[in-house]
1. If helix-only ellipticity at 222 nm (-39500 (n - 2.57) for each DSSP H run of 4 or more, over all residues; to 500) computes to -10000, which of 1, 2 did it come from?
2. Of the structures 1, 2, report the one carrying the highest value of mean count of other Cβ atoms within 10 Å over residues 62-69.
3. Where does the value 0.90 come from, among 1, 2, when FRET efficiency 1/(1 + (r/R0)^6) of positions 110 and 198 (r between Cβ atoms, R0 = 25 Å, to 0.05) is the thing being computed?
4. Upon calculation of percent of Cα pairs over 38 Å apart from the atomic coordinates, which of the structures 1, 2 produces 33?
Structure 1
Amino acid sequence: MVAVASTAALGLIAWPVMSHFEIPPFTDKGKPVSFGQDRPAAGAGEGGQAGGASGAQQVETRHLMPTGPKANFKIADTLGDGTRIGVVTLEGKKSGFTGKVWVWAPKEYEDPKFANSGFPVMVALPGGPGWPNNYWMGTNLKLQSSITKWYKQGKSKPFLLAMPVLNPKGNGTYWDGSDIPGQPKMGTWLTEDVPDLMKQNFRTLKSRDGWAFMGSSSGGFAGLKAVLKHPDRFKTVIASGPDIVPDSPLWKGHESEKRENNPEVLAQQLIDRKGPDVYLAFQVGTREDPITINAVNGFIKSFGNKGPIHTYLREIPGGKHDAATYVPSMGLGPIQWISEQMEGPTPAP
């Protein structure tokens, strides 16, 4: 009996150790995971509609049911509440680029009261190389668990997260989240292929009111630029410690295209067109490089709260150029500010 008890106790101790080091069968990493792509909404028919003589509840036309084809997501990590982060290698049909995308759905996504409802999507972009991983895909920065907490506190929408690679390789070069001539089309990858993946596999919202970006450093630039370049598709962004102008050396010889991807130019064009309205939340730490602080302040002074450009600034006391600093600060204003501009999900009556 003592030997049996000792063996059992040893097993209980070994389990988390084995799981930490991802030693099968003590971890489920790499196993297939479904986010309900195969389950139609109650009464849903073709095109996300429902209802009719059967009396089934109708899916409102502003919601989009998963269109397919279904992606083969694998488990990348599991949160304490049981929700999973999945990963897939996506072959971008529009960009021609192939790269990894991590996805996460909050627990509310499985709530029966939201079975007929689309959820808002946030495309979360990292700084640094942004390849071969997106650092938001791990649980250490607590982006996913923070969204869950903020939703319960009434501060945030329960966002679906898409976390793609930002650059096509990690050689110290940045592609500015753009379609630089002669280079992989990272702008199309981020603003078309990745959203298409989410529409194919999740219940989403058809209008731009259900689409946002967030990012830090170079990822903040890419998200800011995406919203300003495509305000018909994306409505809000949280840009933390972002660059403000494109600065990739790959733009050399392509000044016209570089200008077309400059947030300062895009903001003025949006003001001149008188819309549509966009909501740009910025975060900067008071201990960041003065160049970053001055660039953000300069952008807000020039374009903020003029016509369709709505801006919000959160200065983080003592904050550095650090993703771990940006996430807690999002809960102190920015996430609520952008959530107030967005839609969904809608519970069943």
Structure 2
Amino acid sequence: MVLPLEGLNVVAIEQAVAAPYATSRLADAGATVTKVERPEGDFARGYDDVAKGQSSYFVWLNRGKDSITLDLGSDTGKEKLAQLIANADVLIQNLKPGALARLGFDPDRLVVDYPRLITCSISGFGETGPMADRKAYDLLIQAETGLCSITGGPNEPARVGISLVDIATGATAYTAILEALIQRGVTGKGAQISVSMFDVLADWLTVPLLNHEGGKSPQRVGLAHPSIAPYGVFQPKKGPAILIAIQSDREWRTLCSDFIGKPELGADPRFATNVARVNNRRETDAAVGEAFAKFDAETAIRLLTEANIALASVNDMEGLSTHPHLRRITVDSPNGPISFPAPAAIFSGEPRSYGPIPALKPLEA
């Protein structure tokens, strides 16, 4: 089977999560990805040791890549990098803004020297502006953009439990690179792409920002939805908590008649519309909570399922590990095979295999 990006050469001067996320997807699609590591290696190799003595981050995001160790401060390292770039279709990097230019590889010059080359630079705050030179990591951007202010419970802000900023930035970079490849197929010309972590999260925060600017600044509501009610966690009289989501007034009427047992609440002006239910969230949740208190978890799930109400178990990582819908892939690593969740996209009739995790190679003399 020929993968869609076979024959594409990608040079990745990358570390941590954002750029490796993008290039891991390019590698999955068949591109040859050469990962350029500093002599001590991508520092993500040292984030933890839970994957057979290796970092979970590195294992997840570097499958199928070739790794080369270069000292980019040396003439030999720069010469080798120049050779790699000369044969590249895509150059992606997440060094500090301006660092690549200081090494002699200014993206402005590269797109002149190599008109078909696509460059993608990932940064914290962009290439210019008052904070462009700041170091930027995932949680710092979560805080700076205000994401933490709407995450967590009423008492204090919280971090999203995964590296959301890095992953979102990597996915954005991947999408932009694919767009540039399509454009190059039409025009024959490469592209110069910049993606900042701040811009990515600001874009994703459009809805809460517009609510704030519209006079309804969102509050932290824990495991609930700030704009929809009832949409949250309820406790049955026995068994684990259950999260339900009512997406329409019709579903609310069904919940009232088939689960709460009070069809009249469906037309009650306090609850008849979503806006009304959000304005009267405490009373709405109380009515739903009283119904849950009548049933054990198994019965509640059965009744909600029969009524076609959306629901979820409030799982932990053990629940995910044993979940019947979890698909896995297994990749080789220097310390043996490792199994973890499969990429989400499934191409019908085109099963994919995934390359091994590269070992850190010693610096060539």
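1. Working: 1: -8000; 2: -10000.
Corresponding structure: 2.
2. Working: 1: 17.9; 2: 20.9.
When mean count of other Cβ atoms within 10 Å over residues 62-69 is computed for each of 1, 2, structure 2 gives the biggest number.
3. On the way: 1: 0.90; 2: 0.55.
Computed on structure 1.
4. Values: 1: 18; 2: 33.
Answer for the origin of the read-out: 2.
Quick note: the coordinates plus some simple rules give every number you see, no bench work behind them. What you see is a predicted model, and the numbers here were worked out from it, not measured in a lab. Cβ atoms are built from the backbone, for glycine too; each structure is taken alone.
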